[in-house]
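Below are structures written as structure tokens.
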Structure I
Amino acid sequence: MMAITLPSLVDLLLFANLAITLIASVWVLRNPREPRAMLAWLLAFLVLQAFGVLLFVLVGEPRLRRIRQRRRRKKAYLAGGEHHYHPLAADDARRLTPTMLANARLVERLTHHAPSGGNHVRIHQQGDQAFDALAEILEQARDHIHLEFYLFRADTTGRRIAAILWQKASQGVEVRLLLDFIGSWPASPKLFRELRTAGVEISWFMPIIPWRGRWRMNFRNHRKVVVVDGEVAMTGSQNIGDEYAGIDQTLGIWQDTQLTLRGPIVAELQEIFLEDWHYASGRGLNAERFYPPPTDRGHRLVQLVPSGPDHQAQIIQLVIHFLFSQAQREICVSTPYFIPDEPLMVALRAAAYRGVRVRLLVPSRSDHHLSLWAGRSFYKEICAAGAIISEYGYGMLHSKLVIIDGEWALIGSANMDERSFKLNFEAGVLLFDAQPVQELLATFEGLDRQSRRFSRPEEIQWGFGESLLMGVARLAGPLL
């Protein structure tokens with residue numbers, strides 16, 4: 001047998017490194033997407049070689065098609081639930097302006113979710129109030145509790161919610177908790193063992209288990225959905241943790257937007273949860289009792305906007321672009337993470353150039369430092385078009401919403417970045433009634449008055465180190 005010498009081993013490793021890098025480069029070129037992202041990965045391969053390929057395998061997109069196929073199979077199993085969706089009534093359609101109706105048709109074509117009337121909408125914009133509302137509806141559960149979150153911490157707030165889940169499960173209520181593996185991995189395993197002991201079913205969305213071939217870090221479940229007894233639901237931007245409840249004030253009081261919903265929209269959020277649950281756990285739930293007959297609990301017209309990489313179309317991005325293009329007077333955007341791609345920048349600047357008042361509200365302090373500086377690198381370009389940027393500095397702005405002309409709004413879990421548009425599973429709700437939209441606008445105005453404002457490019461001055469940091473952060477933008 002020929003002995004392998006050190007020089008020959010080095011040559012073998014160099015050849016393997018070159019081959020792996022070349023194969024990965026060919027894969028990227030044969031699966032074209034945005035040139036900026038393609039170039040970023042090719043540069044990573046060139047500089048980092050095999051390590052860059054490993055990074056691509058962990059956070060790139062080579063398994064996106066397989067994810068879409070698997071999601072389609074799960075949807076087929078749950079197809080019987082589609083009859084729970086209710087078409088738009090003629091009286092409700094007459095309440096929509098032509099622009100609203102066009103947007104509603106766009107969303108329905110992309111998601112098969114039509115606007116639904118007869119809903120009650122309650123808005124929570126203070127963390128402690130939102131958690132009090134969540135605790136109240138959980139404690140009233142009689143049949144089942146379904147929760148889906150990106151992040152669930154084992155802190156004071158997490159244990160408060162867990163205690164209610166433990167109690168309800170002990171009383172015979174079916175409790176299911178679906179958590180994103182990456183978002184919730186720091187949580188205490190002991191907490192989840194205690195919940196399972198009480199009968200709570202827990203499933204992890206796309207866990208990383210290398211020995212089972214599960215190693216994907218991308219395509220995270222960023223949704224925040226709660227459904228109780230099929231009658232009441234909550235969704236929005238708020239995770240489970242002390243920072244969201246105002247207990248941990250390292251970054252100040254967190255500003256979120258959360259909705260409590262009753263009426264026909266609840267069945268649609270239930271469908272989203274059951275689809276995600278089946279995909280993550282492999283256990284199908286299609287019982288009719290999860291869909292009690294909807295009763296009119298109010299007069300609000302709303303529309304569910306789910307989005308994710310299992311769709312060919314980038315739904316949230318398309319909807320936001322449509323909203324921007326149809327605005328006549330004002331666009332108000334609140335987002336904690338602003339890393340726009342080129343189409344979003346074009347949409348914002350085009351709206352500002354045609355005379356629409358464009359207002360962007362972002363935090364001046366963030367839990368993701370690099371994302372903050374990546375967003376700041378776009379300020380001068382946006383202000384040059386006539387838009388106004390306000391940095392809120394009295395806490396962590398975590399609310400994700402778009403308000404158009406003070407008449408309609410989109411609230412949900414999606415940030416203004418490529419990850420939310422293209423890689424994450426997100427959920428949003430369109431509101432078409434003036435009263436709740438005006439409530440959102442009043443809070444937006446209040447936060448804006450407390451913020452540092454930029455309206456002209458010459459007002460934006462950064463030091464040498466800050467400019468360098470912005471350049472690095474912007475370069476990394478497609479990967480953040």
Structure II
Amino acid sequence: MANRKAIKTGLAAGSLVALAAVMLHNADEVKPTPIKKPLPQSEACGTDESVDRFCEMLKMKTVWGRENPNADHTPFDNFVPRMRELYPLTFSKLELTMLKTYGILLKWEGQNPELDPIVLMAHHDVVEANPTGWNHDPFAADIENGRIYARGTLDTKNLLAGIYEATETLLSEGFTPARTVYLWSSNCEEDNEDTTVYAVNYFKDHGITPALVMDEGGAIVDNPPLGVKRDMAVVGVAEKGLVNAFITVRSAGGHASTPSKNDATVKLIEGLSKLMSTQPTSRMNEPLLAMLHELAAYGSTGIKLVFGNMWLFRPLVMKVLESNSETSAMVRTTYALTELQGSPTANVLPKEAHATVNIRIDPAETVQQAVNRIRDCFDDDVEIVLKDPNEPSRISPRDGAYDYISSVIHSVYPNAGIMPYIQSSCSDARHMSRAFDHVYRFGGMIYHGDQRKTIHGQDENIDVDSFKRGVGFYIEFIRNLDSLEIG
């Protein structure tokens with residue numbers, strides 16, 4: 001009997017040792033994905049003059065104002081004429097096509113017209129900026145302590161200026177890209193309008209299938225998750241869907257002295273409470289797994305041990321991701337309650353109560369599935385009106401196109417890690433994704449953690465040096481297109 005016990009104990013101990021050895025081996029295998037086709041390290045950079053031109057672009061108050069019937073579109077009328085002054089080679093040597101009046105499409109003919117072109121995207125409209133609360137005039141483009149302050153410094157006139165600067169620089173050198181390059185900028189991305197749909201239709205009507213499309217989205221970030229102490233380049237391979245649901249609940253109304261459980265406000269709150277307390281199913285898709293792997297590769301031994309053995313720790317990792325609002329948005333559809341309206345008077349029970357829910361839809365779901373979840377929380381008499389429904393985009397492959405983006409990132413930012421992600425916000429890239437396979441979301445500039453919080457907020461700003469290095473990124477992106485291989 002004692003021998004049997006000893007044997008069992010020995011087997012158990014041996015199994016634990018073997019398990020530990022396997023887990024440590026798996027942790028040791030958590031390494032950054034190598035760059036498949038490294039490019040030479042680059043010192044390409046913008047100049048002080050490029051910063052001056054960028055500031056001139058920022059001073060143009062290009063607020064589209066979809067909801068404002070009196071919106072002033074004069075800045076849009078003046079935009080291309082001003083760009084001709086700032087970037088004369090770009091606007092004289094490239095073929096310009098204006099789409100839906102204000103969409104700017106520039107074609108730079110490449111050496112080999114047989115190769116599929118690429119598309120570099122941004123948008124020249126910005127959101128409104130109330131000067132109250134700003135420490136700088138939002139359209140003055142002040143420079144202080146090495147930072148440029150203005151609306152659009154991060155979203156996304158910086159990218160458009162970077163693309164135009166790169167083009168201007170290469171044209172001045174007599175350079176012609178290996179394949180045709182299209183530069184596209186929308187005038188109404190912030191208002192969720194459809195000018196980029198016109199660009200998609202233009203490409204389709206002309207039989208053009210881009211080899212690669214790159215829009216705003218990811219960037220170089222200096223405060224990645226999991227306590228990683230390294231800059232990380234986050235490259236969007238898809239984006240979540242979006243829809244705003246306007247909910248209306250009705251009742252008889254009356255005097256506040258005789259309330260009931262059937263009052264519109266009560267039914268609205270009960271339904272919303274049920275919705276917010278019932279979280280959608282969490283999912284860990286392939287891009288998220290890849291992102292976690294790349295982060296873990298630069299993390300502590302403990303982090304590598306966990307993410308190298310997801311077969312064991314997956315439930316724990318999911319719980320950790322669900323516990324934080326930022327990471328929770330990576331694994332499920334989210335519902336944000338943004339507006340509420342009841343009675344305009346304190347002693348009146350309203351006949352109608354209203355709420356707006358902003359829904360960001362996981363790539364594994366559809367708009368209809370996400371809306372049905374709301375409908376299930378209310379009685380049949382609820383009214384739900386949808387505005388601007390956008391299905392989640394397809395997930396772009398991490399093949400030669402993604403590898404090329406990674407190679408250029410490594411060339412300009414050699415110390416940065418690189419990882420894919422699924423974007424929670426919407427961009428014009430979603431229109432391109434409906435028609436084309438290789439659509440990515442990355443702007444080649446450093447966005448510090450404190451700066452990202454200013455997007456659409458007060459004192460939006462970017463480092464002068466970040467903008468200059470971003471110009472270098474776009475120079476190398478266009479210069480090395482002969483090494484882009486799709487597949």
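One table, with the values for the structure above:
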quantity	calculated
At a computed 22 (percent of Cα pairs over 44 Å apart), which of I, II	II
Which of I, II leads on FRET efficiency 1/(1 + (r/R0)^6) of positions 236 and 380 (r between Cβ atoms, R0 = 30 Å, to 0.05), largest value	I
Origin of the value 3.3, where distance in nm of label points 7 Å out along Cα→Cβ at positions 292 and 420 was derived from one of I, II	I
Given -13500 for helix-only ellipticity at 222 nm (-39500 (n - 2.57) for each DSSP H run of 4 or more, over all residues; to 500), calculated: source structure among I, II	I
Winner on distance in nm of label points 7 Å out along Cα→Cβ at positions 100 and 388 once structures I, II are ranked, highest first	I
Value 27, calculated as relative contact order in percent (Cα under 8 Å, 6 or more apart), assigned to which of I, II	II
Top of I, II by Rg/Rh (Cα atoms, Kirkwood Rh), for residues 220-259 alone, largest first	II
Mean count of other Cβ atoms within 10 Å over residues 412-419 - highest-scoring structure of I, II	I
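Where a number appears in this text, it was derived from the coordinates with a stated rule and is not lab data. From a predicted model like this one, the values you see are computed outputs, not experimental measurements. Cβ atoms are built from the backbone, for glycine too; each structure is taken alone.
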